[in-house]
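*Asks:* Pasting the structures here.
We did not get these values from a lab; they are worked out from the coordinates using the rules stated. Just so you know, these numbers come straight off a predicted model, no measurement behind them. Cβ atoms are built from the backbone, for glycine too; each structure is taken alone.
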Structure 1
Amino acid sequence: SYITFTGPFAELEHCPICGTECYDTIKLRVSGGWTYVACQKFITIPLSMQLQALWRDPEHAQKMSYLSDKTECLINELRTNGSVFNEIDDFIMGMDYIHAVQHG
């Protein structure tokens, strides 16, 4: 199926593109037409739970603070070297990013 059977497609029983049925026909038939079980389900895990799990592990927590740590080092390097980087190896070394951090 190419669509989700929600919103404007909530009333459909077949995919309008490929014709795949929305519901598991075997379970529907066995139940005598009473039990509608979707053929596919989309499961979401809230972002807050994923981030919480990452912060729990010291290695992942260190990786997650890469941007702020690297930015702080780069700003200090710019102050020391007079607005010149010796080598550009990451997007955060771009002046647009640095300017946005410094000036909000």
Structure 2
Amino acid sequence: IGVIFLAQFYAGVGGDPLTLGQQGLIVMMALMASVGAAGIPSAGLVMMLTILSALHLPLEGAALLLAVDRPLDMLRTVVNVWSDSCGAAVVARSEGEDGPLDPALDVV
């Protein structure tokens, strides 16, 4: 979402607003980049900079989002790690490699 705001800002300053097709391209690039994002803090910022550079937009605009991005990045990292863990559990169960639960290891 931050990439769309920055792209709209640069387009507005330049006097040439983004078309619906260009906005769709940004959304598709962000979607593809988010699928490959690692579950580490600030991975979203790296993806945003990658998309901005692919669109030939200045990277300095990303500094505008850094102040508000940190709390949101913490939430995105949690969701990313959780979804990766759920995906790994589903694959392990479908392959029969999840194994039996050991009550001795249950610490909760």
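*Asks:* For the read-out distance in nm of label points 7 Å out along Cα→Cβ at positions 21 and 69, a value of 2.9 was computed from one structure; give its label from 1, 2.
*Replies:* Numbers: 1: 5.4; 2: 2.9.
Label of the originating structure: 2.
*Asks:* If distance in nm of label points 7 Å out along Cα→Cβ at positions 13 and 53 comes out at 3.8 when worked out from the coordinates, which of 1, 2 was used? Could the numbers behind the result be given before it?
*Replies:* Values: 1: 3.8; 2: 1.9.
For distance in nm of label points 7 Å out along Cα→Cβ at positions 13 and 53, the value 3.8 is produced by structure 1.
*Asks:* Okay, next question. Looking at structures 1, 2, which one was relative contact order in percent (Cα under 8 Å, 6 or more apart) calculated from, given that it came out as 12?
*Replies:* It must be structure 1, since only it matches.
*Asks:* If helix-only ellipticity at 222 nm (-39500 (n - 2.57) for each DSSP H run of 4 or more, over all residues; to 500) comes out at -13500 when worked out from the coordinates, which of 1, 2 was used?
*Replies:* Clearly, the read-out refers to 1.
*Asks:* Can you spot which of 1, 2 the value 60 was calculated from, given it is percent of Cα pairs over 18 Å apart?
*Replies:* The read-out was computed on structure 2.
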